[in-house]
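Engineer: The data blocks that follow each hold one structure.
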Structure P
């Protein structure tokens, strides 16, 4: 149960980004297309060169090999990678409860990745990430490919899981109504920095 902290992080056009996301908090990040939201998430996940410091609790990003950092500070991109033929090969064990929570049947473990819809891939990528028990989450528009019912299902599941497991979470979102539903705090990219916005419900 640690905070995720950014101190003077700079990547691309973004400069001096300061954020402190507490355990179990959902901080939503919005901004115009091309403003650097996804690139900032990649920097936090140690997938892109950047200036400044990122810390999880007392551990600095630079103190860990990249693969160990990313297993703790887990990025779920808008389009996740799939490197095996079947869904089940991407999971450790068979966490059927996780599939049920994202609205998929247990037999989804047997499905060919090639047959998945974009929405099924997105839900499975989220289930895969949470099954690995990350210490922090970076979510890049996690419901972008979902219909209204599945968006609502995934929002509830994510919010409950993040708060129960005390996972500091940076959630990139475009839609103001979603931000109002899920965010504890909301920051918007303006020029080369971020500015806190009011969250109304």
Structure Q
């Protein structure tokens, strides 16, 4: 069942953007963690992304967690089909999962994925980070990857990003959502086109490369 749903997700991306985009999408799903300077936790889906972040930290892949998000677009109603929670609740969950409070940096200025990438890249430059692990939900990986590619280019950061998806199946309804992860992926492909990130999928320079 899980394999079948993964194939459906790959087929969706292939239909929208072609074979190489589908291959990139699959590679992001399967990317292995490496030693890094920081773990970037992109706020979203309530606490769904906390376990993966804590696991990476506790396994020693990075000495710090950078939580990027906001405290304005939370609760019922700010966005259709989304009911998120405050950053403080996420921070507490990280601590409860074993991440020391002193290892967590909370940045509350990002209202969307673009701004999360902006703030993350800015922190990477300021802190001298050369490699970061970025934790998000599986359906969000492709758009997040493309957003970070664009922001790397704009800010001139020459480091490496390794994306890590939270552990839940495609037929799961992410926390605070009304749709399954597979249905959310449909919305993600629409956003990739809406925000103009699809051009990166067709660029010879960026096609298939790591962010």
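Engineer: Suppose helix-only ellipticity at 222 nm (-39500 (n - 2.57) for each DSSP H run of 4 or more, over all residues; to 500) works out to -14000; of P, Q, which structure was it derived from?
Structural biologist: Derived from the structure labelled Q.
Engineer: To which of P, Q does the computed value 66 (volume of the Cα convex hull per residue in Å³, for residues 140-179 alone) belong?
Structural biologist: P
Engineer: OK, next. So percent of Cα pairs over 15 Å apart, for residues 4-75 alone, computed for just one structure, reads 66; which one of P, Q is that?
Structural biologist: This value belongs to structure Q.
Engineer: Still on this model: Consider the structures P, Q: one of them gives 0.90 for FRET efficiency 1/(1 + (r/R0)^6) of positions 52 and 92 (r between Cβ atoms, R0 = 25 Å, to 0.05) as calculated from the coordinates. Say which.
Structural biologist: Q
Engineer: Let me ask something else about it. Work out which structure the value 31 belongs to, where relative contact order in percent (Cα under 8 Å, 6 or more apart) was derived from one of P, Q.
Structural biologist: Clearly, the read-out refers to P.
Engineer: A further question on this structure: Check the numbers for distance in nm of label points 7 Å out along Cα→Cβ at positions 28 and 164 across P, Q and tell me which is largest.
Structural biologist: Sorting by distance in nm of label points 7 Å out along Cα→Cβ at positions 28 and 164 in descending order puts P first.
Engineer: Moving to a separate point now. Taking 2.6 as the value of distance in nm of label points 7 Å out along Cα→Cβ at positions 36 and 132 derived from one of the structures shown (P, Q), identify that structure.
Structural biologist: P
Engineer: Any idea which of P, Q comes out highest on distance in nm of label points 7 Å out along Cα→Cβ at positions 44 and 60?
Structural biologist: By distance in nm of label points 7 Å out along Cα→Cβ at positions 44 and 60, the leading structure of P, Q is Q.
Every read-out reported here was derived from the displayed coordinates using simple, explicitly stated rules and does not represent laboratory data. Predicted model, so just to flag it, every value in this text is computed and none were measured. Cβ atoms are built from the backbone, for glycine too; each structure is taken alone.
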